[in-house]
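Student: Scrolling down, you'll hit the structures one after another.
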Structure I
Amino acid sequence: MSVTTLSPRQINNLAVRQVDELGALNAQISLLNKQADVLKASLKASGFDEVVGKVYRAVISTKTTARLDTKLVKGLLTPRQIDDCTVEGTSTSISLYDL
């Protein structure tokens, strides 16, 4: 089995292509999400509980959710209690900007 080693320049060129491809995909996804949001809003406003198409079935439902008001809770707890209840994690993200 042979192993191909890329030069730093090849790695850089690959990364540049990946960034541009990611940007193009994100632009397409953004447009598709906007189109999907318009369709979702229309379905929600339709008053139907269910719509069956030729390929897909949509079930429109409303539910009540609850969330913890973090700002209020932090006002009720001491800094030590907040530290004791805080869980830290690490995440890596990619921010992409138009040139």
Structure II
Amino acid sequence: MTGRQTKAALALYRAQQEFNAAFADDEPDRDLRWRKLLTMVEAAGGTVTGEDWRDMGRACKYHPSGLGGFYVGGNPTMVRNADDSRTLTKQGVAVLDQHGRA
């Protein structure tokens, strides 16, 4: 291996290590974020106003437009009610039971 190839291989190795570290650090935060948010809703009685939901989301580092993911899929963890309130679903409670509260 030439000196140039060695330098390139070392640079690639360092970049890969930095990339892996960035994503490894992100996963616990992401897991903690949604667990914290659902735990906050549960602690508030399981139903919150739309404004409270957005404020709780911001407190957990979510942009309000990113909160829609809680309502989708076959087993959503949250549901939006006709009066604009948000309610933790049975599936949401089950997910907290499985993964733990934050």
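Any read-out appearing in this document is the output of simple, stated calculations on the displayed coordinates, not a laboratory observation. Note that the structure is predicted; figures quoted are calculated from it, not measured. Cβ atoms are built from the backbone, for glycine too; each structure is taken alone.
Student: A value of -20500 was computed for helix-only ellipticity at 222 nm (-39500 (n - 2.57) for each DSSP H run of 4 or more, over all residues; to 500); which of I, II is the source structure?
Tutor: On the way: I: -17500; II: -20500.
It was calculated from structure II.
Student: Cα extents along the principal axes in Å was computed and gave 57, 57, 37; which structure, I, II, did it come from? Could you put the intermediate results ahead of the total?
Tutor: Numbers: I: 57, 57, 37; II: 68, 26, 24.
Only one of I, II returns 57, 57, 37 for Cα extents along the principal axes in Å, namely I.
Student: Identify the structure, out of I, II, from whose coordinates mean count of other Cβ atoms within 10 Å over residues 34-41 was calculated to give 19.9.
Tutor: II
Student: Mean count of other Cβ atoms within 10 Å over residues 42-49 was computed and gave 10.5; which structure, I, II, did it come from? Present the calculation step by step, with values, prior to reporting the outcome.
Tutor: Numbers: I: 10.5; II: 13.8.
Checking each candidate, the match is I.
Student: While we're looking at this one, here's another question. Of structures I, II, which gives 0.65 when FRET efficiency 1/(1 + (r/R0)^6) of positions 74 and 90 (r between Cβ atoms, R0 = 25 Å, to 0.05) is computed from the coordinates?
Tutor: Traced to structure I.
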